[in-house]
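There are structures below to look over.
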Structure I
Amino acid sequence: MRIFTVVLLLFAAQIAAAQSAPKSTAPVGSQSVKVQPRGQSPAPDPTSLPLGKGLPVMVRAGLYFQSITAFDDNEGVFTGTVDMRLRWEDPRLRYPAETTPGGFQEYRGPKADQKLKEVWVPRVALTNLKESPSDQATSLRIFPNGWVELMQRTTGRFAVPIDSGAFPFDKQTLGVDVTVLRETTGEASLVVLQEDIDFSRPAQDLSIDGWTPGLVNIKRHTQPGWYGESHSGLVVGLTVARDSGKVVVPVFIPLLAALLIPMLAIWMNSTEAGEFVVDTFELGNIIVGGLFAVIALNFTINAVYKSVSKGDNTVTRLFGLNYVALGLGLAVVVLLYRYNVPMRLFGRNVQAQVFSYLSWAVPLLAFGTALAFILVAAS
């Protein structure tokens, strides 16, 4: 019994020693695993979503138009440099203010790229870039209160939709589409406050050949994502107005001059004793020549202003009016001058009145309609 008692006491002592021994790192395969002591939580991952202020993380966004070197409305592309500014709060990055005399920690170039890998940053992209940017630079600032400011300057070609409905008195929007690609709307959302609106503006010396820069407007939108989720986005657009004076003369004067061709076919005839004097064949040649002139003009304008041919606008309406006027002029030449239809049906007096009426009514209707098209576009 004494031997059995001694064995039990030794066994109990070994168990107690094993429980009181400190826990240490033990090898597992080729790696070692560190066992976390009891009562201690793992260190927070600075690259994960900042949850200190709840979700979604409000990311303030603004865009500054530094320069626009070219705008091709035929292709729907503008080339320029823009500065995108993002701001958000991450309480994990707070630090004593006295450690930074300048008021913030600043990182630029390669240092900024390295720091961006060490902290959480919303994955935001300019999604309407035509191809990779020709130049891109990044600056990062971290403030003592945990606010982070990311500034990214991008130079590239941006695709924009073109609305030629009011051409040549049209205004276009040179927009930049800013979209959160990784986080959903429930995790990160782009917001715009008054300070961001004030930042979103064109440079004072910004100029575009053939266009006059105006105001910047911001529209929020969402992009569909996986599994029915969505991603937050903004379209920051600079409104530009076309310098119509450079377009009105080479476009509208030829169109209005072409509208005179069917009018000449009507005006050049006259009557003697109820009979038309000018031969129908000569007037018909005027109409046919006018048709080829309008077709050539149509081809020329569409080759220079490709965007005009893609929609309903003043120019396409004036071309339509020219074709209608040519058709009406041809009908007058054939039915009235060639076959004398009114005279055969109602007599010479009625035919004379019809000829007199058409001589002023058709030109008035044609040019009145053309003027209405132009005034509506210019309003």
Structure II
Amino acid sequence: MKIKDLKFDCRYFQGHIPCNPNKLHDVQCDDCSYYDKGSPRILFIKLGAIGDVIRTTPLLTKYKEKYPNCHFTWITLSPQVLPKGKVDVVYKWDATSLYTITNEQFDIAINLDKDKEACMLLANVCAKEKYGFTWKDNHIDIATEKAEHKLITGLFDHISKKNTLNYLEEIFEICHFEFNKEEYMINLNEELSNQWKEKFRTLANGKTIIGLNTGCGLRWKTRLWPKDYWVELIKDLEKQGYFCLLMGGPDEDEMNRYYQSKTGATYLGTFSLEEFISITNNTDIIVTPVSMMMHIALALKKQLMLFHNIFNVHEFELYGRGIIIEPTTGCDCYFGNSCSREKRCMNDISVQDVLSNIALLNKNLKK
């Protein structure tokens, strides 16, 4: 073997250690049937919230459809949610990753975040084609005109309110594609999910499992549904024969323990994200005011009911598996974290309306 015989552009090339085909089949570059050029090389810059990373994954399907042999690299703050086997190289955002990426070459680079650091990275990446948001003249800019709409709606509330495109339509447009209901993907630990499946056979005893994601973190407190409404809902659902599973993260732990004490509903505590996804995979219906849980549920193809108030309702794509429920009096606090009303708009979503919508979702389970 000579260095001239090495296939540096092969998908399996590791850089400084033996590749998997060599390990498994004792082959080498000058005589290897596993050679896969992996072209074009595509970089995704999607750092932000976990839900935002999940809802970007439909683009993987679209690019794979257009370029069957493409090679994906993705840099993010949440690598643990990316689907296994779908992305060739995953980088967690840190100095080493930035140094590496800015010294590599790509055919296509996409940045869908408007944060300075993400835009600056796209500006400094070496790529033949760039899409999304970049950095120019000391400010955020667009890589192509197709990103203009999404940039402007993010800067002005009165324009954002008039937007009728959902998020998937927007990011597909940015990448010069048309959204055709390409599905979310997520990293699901099948073995862990099956372990929880066995546990729920005993816990739920055949009942329809409703995951109740009761909180909304610290950022969007205006989305909280009243505590007494949750208690009433849980009691009614238990009477109707549902198995109620209280769900959330550390910020919701105290709240969920309160609901458990008031209703007797099942609360299992807080878990790692990997285990939380596995548990969610064993529910039948998800009820949530939280976007992250919404995206996890959509990726797992669960029936979903989403509480909605402060965002543009057109933003959400539920793939025909969900219901959005809103305050009957509307909401005055667009993208706000504090309520301007004496009586919060979320109080206008009645327990009976929620129960009625859950009944509809339950019917969908049986179709």
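Derivation of every value follows stated rules applied to the coordinates shown; laboratory data play no part. Note that the structure is predicted; figures quoted are calculated from it, not measured. Cβ atoms are built from the backbone, for glycine too; each structure is taken alone.
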Working back from 21, 14, 7 (semi-axes √(5λ) of the Cα gyration tensor in Å, for residues 59-106 alone, computed), options I, II, answer is structure II
Check the numbers for mean count of other Cβ atoms within 10 Å over residues 139-146 across I, II and tell me which is largest. I
Suppose log10 I(q)/I(0) by the Debye sum over Cα atoms at q = 0.09 Å⁻¹ works out to -0.75; of I, II, which structure was it derived from? I
For the read-out FRET efficiency 1/(1 + (r/R0)^6) of positions 163 and 203 (r between Cβ atoms, R0 = 41 Å, to 0.05), a value of 0.45 was computed from one structure; give its label from I, II. II
Out of I, II, choose the structure whose coordinates give mean count of other Cβ atoms within 10 Å over residues 155-162 equal to 11.2 when calculated. II
Assuming 0.50 is FRET efficiency 1/(1 + (r/R0)^6) of positions 147 and 227 (r between Cβ atoms, R0 = 41 Å, to 0.05) as calculated from a single structure, say which of I, II it is. II
Kindly point out which one of I, II the value -12000 was derived from, the read-out being helix-only ellipticity at 222 nm (-39500 (n - 2.57) for each DSSP H run of 4 or more, over all residues; to 500). I
